[in-house]
1. Quick check: -10500 is what I get for helix-only ellipticity at 222 nm (-39500 (n - 2.57) for each DSSP H run of 4 or more, over all residues; to 500), calculated from one of P, Q, R. Which structure matches?
2. With distance in nm of label points 7 Å out along Cα→Cβ at positions 213 and 285 computed per structure, which member of P, Q, R shows the largest figure?
3. Upon calculation of log10 I(q)/I(0) by the Debye sum over Cα atoms at q = 0.11, 0.12, 0.21, 0.26 Å⁻¹, for residues 173-260 alone from the atomic coordinates, which of the structures P, Q, R produces -0.43, -0.52, -1.30, -1.27?
4. To test your reading of the models, identify which of P, Q, R gives 65, 53, 33 for Cα extents along the principal axes in Å when calculated.
5. Which structure, out of P, Q, R, was semi-axes √(5λ) of the Cα gyration tensor in Å, for residues 53-132 alone calculated from, if the result is 31, 21, 8?
Structure P
Amino acid sequence: MSEKVKKRTRPLTGAFLIIGGMIALVFSLALSISVGAADISLSTVWGSVLHFNPDLQSHQIIRELRMPRALASAMVGACFAVAGAIMQGMTRNPLADSGLLGINAGSGVVLAICFAFFPGLPYLHLILYSFLGAGLGAGLVFGIGALAKNGLTPVRLALAGAAVGTLLVAISEGIAIYANVGQDLAFWFAGGVAGTKWLQLKLMLPFILAALAAAIVLSRSVTLLSLGDEIAAGLGQRTALVKVACTIVVLILAGTSVSAVGPIGFIGLIIPHLVRYLVGVDYRWIIPCSAIVGALFVVFADIGARLINAPAETPIGLLIALIGVPFFLYLARNVRREL
């Protein structure tokens, strides 16, 4: 690893963030399970985990409704954050995010087709089709961006992503209206973890664990790519192979998450920047820290979604967008000054 990376890395902060973040995540999951239309004490939550009693209604609510929802929040938060971190390092684009670069919208249009014309598909098939849609969205964005006269700049790539994303969302909505599934699809597009079932989590978990493990394995290579292709190649990096592997990991992370909770954007944009500010530029710290901070971010966002307009729920995607849009505009302004 280059001396430049070592000097700009803060391993003690990273270690503290991982340990403290794991403790905070356990607390946030317990809080998420206890908060809702029916308030449940933390002692009841703990009792349900250790000594589940199917005859108690509170235990049934915890086990069948609250726990899958809380775990889904943590899982998709980690996935979107790590996907964004890998994309930003791989492309050296500070605006990279699965939502901004068309990956989420690509998954969305394929899933809209599945909901409209192939109802009742097994959830495992939906995950696989979501991967396919994610690849379609990314391919369109990078293909259009590559046609630019002076190559792919961060702003051009973001603009291409915005254009392709808008087109794919419009196609999805058109399909929903044609097939009369607009109400179901509208809530899914708004983004939310309500209604997540244990079956979904069991099917998602192997994909997510494999992709997160691969992301950690690739973290050193992503750090080298973030220094530039020429430097990475000079340090013995097989840049083309690493980029293919990173792209597959991103598609799995984003595709799995979108199939479960909808195309929630901005998580992969905000979290890696925050983590990079805290721990430095070494992706061996950025990727695991992003997973933990991303999980925390979405768990607390889901808690907020339940409390803001209780007993009704605010779409979690809306809350995150209220933070993400100003952050994106701030980044875009800074990137434009640097060009």
Structure Q
Amino acid sequence: MTHRATRLQKGARLALLSTALLVCGAQSLHAEEITGAGSSFAAPLYQAWSAASSESTGVRVNYQTIGSGAGQNMVLAGTVDFGASDAPMAPDKLQAGHLMQFPTSIGGIVVIVNVPGVPDGALQLTGPVLAGLYDGSISAWNDPRIAALNPGLTLPDLSVAPMHRADGSGTTFVFTDYLGRVSPAWRSSIGRGTSVDWPAGSGTRGNDGIASYVANTEGSIGYVEYAYAERNHLPMVQLQNKAGEFVTASAESFAKAADAAQWDDKTLTAALSDSSGAGAWPIVTTTYVLVPEHSAGTAHGQAVRTFFRWGLTNGEAASRKLDYVPIPARVRGMALGALDKLTHKEAPNE
């Protein structure tokens, strides 16, 4: 082999090596991992958005399902890049924490049961009866108040085992808010919150914890985000809505509740539960993201902006596949506008 040929081969190898290093370097510079934590309600959605968007955005999301309350605390403490909560943070707390809040999607909270002999979707409950199952005043599945709503079902003489969230949970906030709307007794004695003093039943962590418990415990009842019930093939109940209709949980019934909602343009929040819309599912919520305003100048802050801009503009298919309802176009536009303003925020004076 000639010296000229050898030099050409070495040159070619060096060129290939340089190209490979440039590609790897570009990928390394482009890729950014961000961390988020909070709502288990929103976890399936953000995981789906991350999987669908990472190739085009170069952003990877490490999301911790720890409950809305813990998610709020972690973003306030600055230990994650974004928090996720189904209970909106109060404006004064947002201001004190230098946080921006915006909605990302809408979904339903469903009631799941494990009652032997009762087919999936056949059991009908009203809001006051559901409250009675959770405050302990209805303790058996063949109670006359349940039987009166379900004359065609044979209900077992079986104790009711209500399961609730043990962690600070936005799902709990939405569920207890609904119970307070339909039951004056619940509203006055227990109230609403991400965590309440439950008068009956047992607690476990996360939507997945409740889904697992109900799947394996006869006589149990729980409340979870719709995707968890669907994914685990758990029997769901029909609930009576404000219009007096017994409604089956579905993306369509969630959308009807969303269509009837009144949005606050300043806070980008809306109360969706116990909607008066015909065909509306009665326990519906918006899930929110919390982002530090002063993160705009950081790589992670820009990656958060990129990820949620992708989700709000391109994530509708993934949302619908999981039976979430996209937020209304008008509200989505305001959320995108808020993300744009994030790039112009400056860090607060410490």
Structure R
Amino acid sequence: MISSSRILTLLTLAAFVSPSVAHAQSVTGAGSSFAAPLYESWGVLARGKGGISVNYQSVGSGAGLNQVVAGTVDFGASDKPAGKALLADHQLYQFPTALGAIVVIVNLPDLPAGVLRLDGPTLAAIYDGRISEWNDPRVKALNPDLTLPDIDVAPIHRADASGTSFVFTSYLSHVSPEWRAKTGAGTSVAWTEGAGARGNDGVAASVRETIGGIGYVEYAYANHNHIPMARMKSHDGAYVEANPANFAAAAAQADWLHAQGHVIDLLDGPGANAWPIMSATYAIVPRASHPEVRRFFEIGLRDGEDEARKLDYITLPAFVRDDILGNWPR
């Protein structure tokens, strides 16, 4: 039997346990692999600042939305914004957390990194099979100074329901009437060519392993893994490099004042240096969410901007962030 003095000692010690440990709260999230590095970084920050333990599963935007609708996670994450009807029917609150770029990665060992030039219509033709060789005349016309290899194009796409795919196919639909008529935009589409891989990390790995491979991923996956990226033709006609300065140039033209529900369209925006495949990533939470969920996003949005920038995201304007937190359902 434990003595009364021993019990008193244990109670006294418990009273001095760090609040961040004694009162740690758990937040679960799932969805976008595009946003996974951001939420993982914010999770570390939230644990240190608020004693909040965050468990985020990178399962793709479609699965993340399904899980928050089903009530199995505290928040879902999607690069395709949920529709108004779904939000209303399931009493959900949606908001952007950051902006990011989708880039085109290639595995062409005989070419220096970052020199290949593509435009939207040519990229669409690669992904629907109209272009099957890297030395196709349409690719050569964009790259007259390069000796393109006589090898097959091996397009890699997402195999899961993906917000990254939604952004990519929305861009192709915007710039290519043929793609829009034949395939269209969606988190999952009827791909006619190439192989599928799960997650941004899966696409990046598949392209790295495939000579002639081409894929689309969030910039951080390409940059941190040193995978060569193609230059893309901007709305104003320049071939722009995939880099943070050009992402910021695209984000600068965002019309937040007219963005209903903070849902913003950044595809193929104006500006000579504006990267053309940009998107916001969104969090979706139940309107009756626990206080620690709001606290996690408050810490991320207010205190996590440096972490976001280190991961190559573009942060939200301060007035958008303040409006999101100020209108959080009570």
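Read the figures in this text as sums done on the coordinates, not as results from a lab. This structure is a prediction, so every number in the text was calculated from the model and none was measured. Cβ atoms are built from the backbone, for glycine too; each structure is taken alone.
1. The correct label is R.
2. Ranking P, Q, R on distance in nm of label points 7 Å out along Cα→Cβ at positions 213 and 285, first place is R.
3. Answer for the origin of the read-out: R.
4. P
5. Value 31, 21, 8 for semi-axes √(5λ) of the Cα gyration tensor in Å, for residues 53-132 alone corresponds to P out of P, Q, R.
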